[in-house]
1. Once mean count of other Cβ atoms within 10 Å over residues 123-130 is calculated for every structure in 1, 2, which label goes with the largest value?
2. Computing FRET efficiency 1/(1 + (r/R0)^6) of positions 51 and 227 (r between Cβ atoms, R0 = 35 Å, to 0.05) gives 0.10 for which of 1, 2?
3. When relative contact order in percent (Cα under 8 Å, 6 or more apart) is compared over structures 1, 2, which one is greatest?
4. Out of 1, 2, which has the highest value for mean count of other Cβ atoms within 10 Å over residues 43-50?
5. Here Cα extents along the principal axes in Å was calculated and came to 96, 66, 40; which of the structures 1, 2 was it taken from?
6. When distance in nm of label points 7 Å out along Cα→Cβ at positions 171 and 195 is compared over structures 1, 2, which one is greatest?
7. Looking at distance in nm of label points 7 Å out along Cα→Cβ at positions 27 and 155, point out which structure of 1, 2 has the largest value.
8. Here helix-only ellipticity at 222 nm (-39500 (n - 2.57) for each DSSP H run of 4 or more, over all residues; to 500) has been calculated and equals -22000, so which of 1, 2 was it run on?
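Read-outs: derived from the displayed coordinates by stated rules, not from any lab. Here the structure is a predicted model, which means the values were calculated and not measured. Cβ atoms are built from the backbone, for glycine too; each structure is taken alone.
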Structure 1
Amino acid sequence: MATIDLPTQAQDRPAKHRRAPAWLQVTPLTLTFLLFFIVPLVITLIVSFWDFNEYQIIPAFTLKNYRAIFDGCSSTTDLCVTFKTYWSTLKFCAIVWAVTLLLGFSLAYFLAFHVRTTAMQTVLFLLCTIPFWTSNVIRMISWMPLLGRNGLVNQALLGLHLIDQPLEWLLYSNFSVVLAFVHLYTFFMIVPIFNAMMRIDRSLLEAARDAGATGWQVVRDVVLPLSKTGIVIGSIFVITIVMGDFLTVGVMGGQQIASVGKIIQVQTGYLQFPAAAANAIILLAVVLMIVWGLTRVVDIRKEL
């Protein structure tokens, strides 16, 4: 009997040893997640319920920060400042999402199905990353000599006699904000869609063509459904970044366009940290609802 039990004990020991390193591997990621995400989020939530005045933050529970956010929102005749600001932010978010999705899907499709060699795909990807070699501020400022009142675009249009006076809406406008967003964040849509397309079995495309499908039908009925995971992931990236962005709106909007991120940045600048924390929690809740809605469309965990 002893000779029969020994192999069983010998087999149990490696299994226990294999389980222990797995927990050790998860521990650094768990600690990092707790330290840099959960703890700051909890602190922000706590501070959002604190009181403050012109000189100090008072650690006393109050709901006035949240009441101030929705002050006047009960009126049915006019939207309050908060709803107007969220509407402006969501409008930018929807436009940028649509444009980046169109560009990202088109570029990813070209890279995945029309560029044959891996080396050329790598080169083209590096070209897409060139704008990220400089800071966001420099990339935004680079548009000003082009879009300004005396910029190259206006000068070219005036020289061609297409316009009689410079176009004012090219810079410090909704157009310039959307343009900057698209310039900055299209790459975040390209990468996940490209990764999803590279996983598509090429024999499916050949079978669709052999069945008489046109190029558009192949894209609509084969490529698009099989790329939905990448589309959702890219959409989450773009939407979450745009919703909280304040630098792009401030620089390209000439400090004249409101956004939720801009309100939080201004409140932080005036040391109104409890009010800024309350706005941040509301913004987080809105973003989480959007992300939840996207994940209802596609179960990312099952698709990956």
Structure 2
Amino acid sequence: MRFSVWPSTSQSFEDLTEVAAHAAATGWDGIWVADHFMTSSGGLDEPVLECFSVLAGLATSVARVRLGSLVAGNTYRHPAVLANIAATIDQLSGGRFVLGIGAGWQENEHRAYGIELFDAPTRLARLDEACAVLHGLLGEHRASFSGRHYHLDDAPMEPKPLQQRMPLLVGGGGVKVTLRIVARWADEWNTWGLPDVLATKSGILEQHCRALGRDPSEIARSAQVIVDLDGGEPFARPLPQVSIGVAEMQDLLGAYVGAGVGEFVLPDWNLGTGTRRREALDRFLGEVAAPFRARS
């Protein structure tokens, strides 16, 4: 099982780089960065670093670990622009980049910046086409595509990623449409949720794969929850979270493995900063994750 860290972008780049470098030096497998411009709680004065600028900085300053977006909002950038960004970061990182993309959802960002959010069916239709555009540009010498929302005409994109096939991750948990998009296009799938949710949705993903003639084992799966190993106060945001001991957390990881999850992502959002955060990461990797890392 892989274990990755999801550092908050509402911290300085110096602090974010510190936690990413510590994770890389101590054996974590990846660093994921969210794609937002403001917090979902609406705090207009809270700083938020831009996702792909952060990832480009980490690509040249943090060694070894996989780096990825969790996940790019498709409404924020034309997929051809995103493909060029992703290929460049893969070059900068020496071939360690994972492009994560989702339909987009955060209303306050769209409203504040005048970016059209679209209704949910349209966002998902645009995501489906965006994945086709990304596959074409990242994998073909020239890409052409004619859809309802995007159009390419013998489009070049050079340089290509260093990886022969840079992974495309699709994020989201909608069972009817999103998981069908995952089944059609994704190398990896990510969603929030506890193991029972992942098991149920993995079963639905496999149904979509069979309908499309795809082997579901080709799609890696990852998940995250907010974790508190000390039984403290719940995290303020309404996200899946657990406040349990080491043994119970290992039971939870075992259930994730049983649900087909191959990577657990740990947000650092409730872990504090500096020494406190480093100790929390070390404790999780050393006390909780060690038996699962030995099996991977």
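1. Ranking 1, 2 on mean count of other Cβ atoms within 10 Å over residues 123-130, first place is 2.
2. 1
3. Max of relative contact order in percent (Cα under 8 Å, 6 or more apart): 1.
4. If we compare mean count of other Cβ atoms within 10 Å over residues 43-50 over 1, 2, the biggest value is for 1.
5. 1
6. Across 1, 2, distance in nm of label points 7 Å out along Cα→Cβ at positions 171 and 195 peaks for 1.
7. For this comparison of distance in nm of label points 7 Å out along Cα→Cβ at positions 27 and 155, the top structure is 1.
8. 1
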